[in-house]
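A short reminder: the numbers here are calculations on the coordinates, not readings from a lab. Being a predicted model, the structure only gives us computed values, none of them experimental. Cβ atoms are built from the backbone, for glycine too; each structure is taken alone.
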Structure P
């Protein structure tokens with residue numbers, strides 16, 4: 001059974017995408033399983049130039065061709081497009097992983113053992129190591145089922161008119177629609193975010209989780225620079241003779257470059273928000289308030305710098 005990994009980008013995410021392609025080029029079957037949905041011709045041409053065998057689906061969307069950051073109007077449209085793509089795949093009986101290229105892959109995504117979630121309609125990543133079901137949203141696997149399709153039908157309908165982050169709304173939707181859609185949640189350590197690095201500053205390559213997300217930065221360029229400082233950049237510098245720095249498989253036998261992970265203002269803000277969510281989920285009445293009021297209207301409770 002071949003998995004499908006779906007990535008989305010415009011020309012402003014080319015370097016991050018190239019970094020991921022360099023990182024995973026030695027991983028058997030990963031590139032063959034990947035589909036890159038581009039928002040402009042420049043992004044498509046760049047991928048085809050260096051990786052001609054990788055699948056590319058170009059959608060010319062003028063409002064998503066420019067750079068955009070978390071909380072802005074185009075980002076909301078990006079959420080809607082991502083949900084609509086999920087619906088399109090499911091309506092065509094395609095099971096897929098929605099993924100993000102701002103992630104370090106120590107091992108292929110297929111190495112994750114998801115057998116215990118075989119009956120789930122959708123499997124989500126987690127935003128926190130606390131035992132709560134708040135979804136990070138960068139990674140999820142949607143199975144071609146009626147439950148998954150109903151979920152994304154409702155998500156797309158909400159995102160088409162309501163200003164809300166998709167991960168917060170999906171977290172709420174999973175709990176409010178548990179009778180029609182079976183959601184499952186991976187352990188946080190399976191595909192953690194930057195919090196894992198902050199808690200494990202001395203971890204060597206072999207100790208890293210299979211996948212590690214570098215979300216939390218509100219500026220795309222800040223993510224790649226953070227990855228470079230910590231030794232997770234595999235794309236060569238501009239002007240280099242080679243596209244990629246070195247084979248990713250060779251990195252795993254080395255001692256990881258020691259570099260302190262420093263919290264940015266954006267990271268600090270998300271830490272505060274996550275602590276609030278974790279606390280509210282720990283108490284029954286407040287968890288209902290979270291699911292029915294706070295999460296669906298999350299942007300109205302947030303201040304993002």
Structure Q
């Protein structure tokens with residue numbers, strides 16, 4: 001039987017969300033490789049090259065005119081806030097990637113789904129189930145344990161990453177702009193503020209002479225590296241509920257954990273691993289709940305018939 005249009009719509013949104021999170025997770029290796037530049041400088045390249053990339057895409061699709069026709073004060077405010085959170089997230093994520101604190105990034109992206117799920121319930125009146133409440137409580141307790149009792153991880157890193165990415169996810173649900181129009185507006189806002197910073201500070205975007213051709217080329221690919229996952233993420237945000245978005249985000253911390261353990265060889269205790277597994281299990285519990293319910297409902301219907 002062919003899938004319905006609703007199923008295809010959900011499948012494309014889910015696939016986009018998974019790909020976005022996997023690409024974001026492995027991008028730590030990319031930023032580490034060009035980490036001779038500071039995190040602030042790399043964010044600057046990321047902002048300007050992302051703006052250029054999205055602008056070229058809009059020009060190719062003849063979407064610049066439609067972008068300005070849709071623009072209003074509310075959208076500008078929403079995307080300006082989203083841009084601010086994105087800049088914070090980019091900066092801390094790149095810093096963590098360069099300095100080998102990828103495990104903190106992993107936990108940060110485990111905090112983000114909790115924010116998304118809570119926002120879905122509070123702001124969008126998504127249904128609350130006992131399973132969802134239990135899972136969120138377990139995850140919150142685990143994160144609080146890390147915050148209060150564990151001194152292995154840099155707390156500021158994972159809290160900042162988690163809150164900025166979770167907030168960004170919520171704001172992306174509040175816009176009527178399509179994927180690239182939204183990214184163009186966010187990149188434009190960031191480019192404006194970064195231009196002011198460059199004009200009135202001693203921040204430089206100069207690439208060192210000994211940087212090498214290969215890494216220089218990689219720096220100038222920052223736009224594509226940034227926009228592809230964000231475009232997939234935005235597409236997913238438009239098609240899925242806040243709860244589904246929050247649940248898909250557990251792919252990113254798992255990917256980050258793999259990068260931290262296998263590629264960076266970052267050391268961690270059994271307690272930290274247990275907390276990670278508990279939080280992932282909590283997310284998996286909420287993910288599987290609708291499927292289990294549907295299966296039992298079908299079986300009950302068959303027996304009732």
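Of the structures labelled P, Q, which one yields 4.5 when distance in nm of label points 7 Å out along Cα→Cβ at positions 62 and 206 is computed from its coordinates? Checking each candidate, the match is Q. Taking mean count of other Cβ atoms within 10 Å over residues 134-141 as the measure, the highest value among P, Q is held by P. Here helix-only ellipticity at 222 nm (-39500 (n - 2.57) for each DSSP H run of 4 or more, over all residues; to 500) was derived from just one of the structures P, Q, and that gives -27000; the source is Q.
Starting from the value 0.8: which structure in P, Q was distance in nm of label points 7 Å out along Cα→Cβ at positions 6 and 166 calculated from? This value belongs to structure P. As an exercise: Kirkwood radius over Cα pairs in Å, calculated from one structure in P, Q, equals 20.4. Which structure is it? The read-out was computed on structure Q.
I have 20 for relative contact order in percent (Cα under 8 Å, 6 or more apart), calculated from one of the structures P, Q. Which structure is it? It must be structure P, since only it matches.
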